[in-house]
Structure formats: C-alpha cells, structure tokens
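Please find the structures below.
Bear in mind that the values in this text are calculations on the coordinates, not laboratory data. Just so we're clear, the structure is a prediction, and the values are computed from it rather than from any experiment. Cβ atoms are built from the backbone, for glycine too; each structure is taken alone.
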Structure P
C-alpha cells in the first residue's frame, strides 16, 4: 500500500511522541487514508490484576482519535475524553484502535473510537472532544 504524504507525516509525528514510543503503540496507515493504532499488551501495560490498565486503553483511544483528526489535516488537543470498558484485556492480547471523526468543525472536533481484538471483540469504546489548534500540514 502506498502511503499518502499526510499519512507519512502522521507516522513521523507519532514516531517522535515520547509517550507513544514509551508505550510501544504502533501507528498503522489504512488504505482508506485513515489510521489505526495497534498495541500488544505487555507487562508494562498491566495493573495488579494482570490485565491492561484502563489508563493505557484511554491513552490508546485518545491517541487514535487524535490521529483521526490529523488525517483531516487538523492539529488538536483533547478537551474531554470518556471511555466505557466492556471486557478485560489479558496480557499478550493485541489491541487495535479504530477512530472516526463525528464532527469536523473549524474550532472543535468530536470523535469516537473502538478498541478491539483482531477478531472484533470490543474491549472498550471512547468518545472525545478536541480543540483545533490549526492545520497539521500547511498546504501550499
């Protein structure tokens, strides 16, 4: 699959994000021009019960929704974020985050995200509102 210039910029952007790198999240471009995040759950991602920590999953949803905004060529910061947890994520499970933009405004954006297994089992759903700082990549 050949990446668009915008997708290449998004991959580079997240590659330089220290927290994304620390958690070992992988940003993967999709054929439709969008992005997804993938995270194999390792011991550093778990809580005392041996399952993925809710904060890791919230971070993943927030980051995936931010990537969806970047795919619209908008730089954003999070205003609000909610997450509903449905199933525990065991150690070694690979979590995939797919986000989509629900509202693409000039000043704010609204997104939702599903965190699933490769087989489609839903672990959590996120919803976020974002403030638009400006264009991600200046056109011209």
Structure Q
C-alpha cells in the first residue's frame, strides 16, 4: 500500500537515512514501497534528549532511521528502558514499555516510536505534577 506524504513548503523529512527537504511550495510525495520515513516534527534532536522517555525514543528513532545499524543502538535502548521501567509503577505505562520492547525485538521500529510517544506524554504529565492529566496549558 503506497504512503502519501503531504509536505509543507520547506518541510524536512528523513527517507531511509537521507535528509530531504521540500521546495518552496506544498508538495505531495507517494512512496510505492516500504521505506523508513520520519517527518521533521517527529525527529528528536540530540539537544532535546533531556528526559528518560526521550532517551528511549531517541534510541528507537536511531534504530528506525538506520535499520542496518540498529544493533549498535539496541544496547543503549535496553539500558534506558530498564532504567525507565525501574522508576515507573503505573501498570498501563509498564505495559506500553513492554509493547515498545516487543516492537523493537520484531524490528518494527515505527510501531515502537508510536508507543514511545505515549511514554513521553505520560512523563510530561508527571513532570508537570498533574496526575490526572488535567492541566490548563495555554499553548
């Protein structure tokens, strides 16, 4: 099944490890076969890797972008995931950690990235001291 990407002017994305940037107009790209694609908004920069869940996401992202070299990122992923799971008591989030780990073992890194977003959202909520997730953000 083809993947259709609608791109904003100047939007960047990673395609099989190469950074690609759209021109000065909106564009549409249709990928006819399986490829590793990550939009600019989903790319975590090294300077933004500043929490435990983001450290996990970053390692999974590297495995996704560089699937051929994924083994070199896996050990760091396991270390970061173990630390995270040791600190978490929420059963739903622990279950999500297992989902991320399973997805990585199956080399389904995109699915793992989606699950990592849930870890990041949970961590952000906790860091705001908002156990119910009901803060009134003005962003």
Structure R
C-alpha cells in the first residue's frame, strides 16, 4: 500500500520520537536524584511526613547557640518563629558566626534536629541568600 520511502520515513520519525521520550525521561530522572530542597525552620515544623532526603535549611544562627567541641560544632538555626538544632563535623566558613545568615545542607533526624553535611559559604558578611531573606520576612 505505502511505498518503501514512506515506510522508511515513518520508521525514522518513530525512532526520533522514541529517542526524545527516552532522553527526556533520563534527564528528569537524573535531576530528581540531585535536587536539594530549601526549607526554613518553620517549613520543617509544618512538614507532614519526614523523608530521608537531603535538604537545605536556612536562617540565622541564634545568638549564644554555638557550641564547639573537639570534632563537631552544634548551633541553632532560627527564622525568628521556629528553631532547629544543627550538628556539623568539619570546617565552617570563616564568616560563620552568631547572628549571621547560614544555609546548612544535610539530613533531618526529626523536626528539631538536623545533621549537616555541608555549611555553605557566604560571599561577604552582609550576604544572605534570597530564600533565607524571604523565609525570615526581611526585604
């Protein structure tokens, strides 16, 4: 019924279409594994169910909350409504201090305890990520 050229063109169009679908699926799947969501301490308190996914928690380091022991540092991140305790083993950025903005990346152990695997560096002492500004209500 159809000629050889029409069948060949149809085959290549179907092949290209399937290739696009497969490549789109693979890209979305790889992005899904590498996405890290940002949350404030208030967002964490409102979570319905705790997931074992890597997240970022941002806010301000509470005054008089930094406790440095021999191999880890404990501190409290606050958005002035809620607080979350953070523990971190490693080197913190030079500009990490009380009353300054911070973003910690890691895993939630429960609604009030966070195990950080990374403390993100800031550009200068006045820098605050836009997400943190929005979470604590500053403009």
Comparing P, Q, R on relative contact order in percent (Cα under 8 Å, 6 or more apart), the highest sits with P
For percent of Cα pairs over 20 Å apart, which of the structures P, Q, R scores highest? R
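Of the structures labelled P, Q, R, one was used to calculate helix-only ellipticity at 222 nm (-39500 (n - 2.57) for each DSSP H run of 4 or more, over all residues; to 500), giving -7500. Name it.
P
Match the computed value 2.5 of distance in nm of label points 7 Å out along Cα→Cβ at positions 53 and 93 to one of the structures P, Q, R, and report its label.
It traces back to R.
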